[in-house]
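Following this line, the structures themselves.
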Structure P
Amino acid sequence: MKKYIIVENNSFKVIESENQPLSFVLVEPNKTYNNNSYVLVNNGVHISWLDEYKWNGKYRCLTVTFKKTKLFELNAIKNIQIVVDVLNEYKNMSDIELNEKYQKALVTEKSELEAEVEQLRIERNNSKKATEKYTELIELMKRIVQNIKELEEDKN
């Protein structure tokens, strides 16, 4: 039997069923089901619970996004009640609370991007230094070859 999260009386709950219920929101991931997401109509929050191990090493990863910004992510969720609680929490969240979480997520996302940019700058500088060393070595090798040619000409 599979576990499904369904909508009932304006809230979410878990049921076990052989057959897929009509009002199901999410199904417990089983490493094959990859379209396991739900958008809360009242506020546009997108919630997905996926097995993405093949692509990015995440197993039963619960992700909450709003306006394409990740608000929350938790990996390896085996207890389906956690997902139900998150669905109910975000369904009942006020616009003010949601915007606060969104602003915090934007700051975090910006910080992560700034860290990535800094890492790329370091890599670029290291690459420049390595290129300069190789250029110096090539010039040195050219001078050595030129000196060898001059010595051979002097012997003749």
Structure Q
Amino acid sequence: MDGQRSDRVQLIDEMNQVLTRLGRMKDSFYGARLESLGMTLLQFSGLQAIDQLGPGVSVGEIGEEIGAPPSTMTSLTNRLVALGSIERYTPPDNRRVVLLKATAAGSRIVREFQCERAADTEAIFAAMSDDEIAAITRLLTGIVANIERLQAVKRQRSPD
């Protein structure tokens, strides 16, 4: 039993290393492209969320969508406004609220990047069959679901 447990631990460790490497490679690959636009991956994630959820989305909603705290969202939205990718506005019926919307330039950046990413992804998976891609997707979806369940359990146990 100890040998089986040790093998399982080793397999899980190897998988974690591969997933970590994959994440770093993806961030580096796409980060370089976004850097040429003066934007970080997190800023692009914010822009993409604003483009998809807006117009009329709040800073808090975007922060929740991309998993960024309010302090980060302030600098993120300031940067996107400075780049001309988003606009802040106050609706006439509620002057206390500040909402966000993507500009035409911001929406164009999102579309172009999504097209590039789709082409890159197709090239990355070109040698795999649809069944292989579906199997990987199922496995990764299961991992995500397990992480979400574990996070929920830990949140329930954690004193507020």
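Points worth noting:
- Which of P, Q yields -25000 [helix-only ellipticity at 222 nm (-39500 (n - 2.57) for each DSSP H run of 4 or more, over all residues; to 500), calculated]: Q
- At a computed 17.0 (mean count of other Cβ atoms within 10 Å over residues 75-82), which of P, Q: Q
- Looking at distance in nm of label points 7 Å out along Cα→Cβ at positions 67 and 147 for structures P, Q, the greatest value goes to P.
- Ranking P, Q by relative contact order in percent (Cα under 8 Å, 6 or more apart), the structure that comes out highest: Q
- Parent structure of the calculated result 1.42, given that Rg/Rh (Cα atoms, Kirkwood Rh) is the read-out and P, Q the choices: P
- Among candidates P, Q, the computation of FRET efficiency 1/(1 + (r/R0)^6) of positions 11 and 43 (r between Cβ atoms, R0 = 25 Å, to 0.05) that gave 0.95 used structure P.
Each value in this text was obtained by applying a stated rule to the coordinates, not by laboratory testing. Everything numeric here is computed off the predicted structure, so don't read it as measured data. Cβ atoms are built from the backbone, for glycine too; each structure is taken alone.
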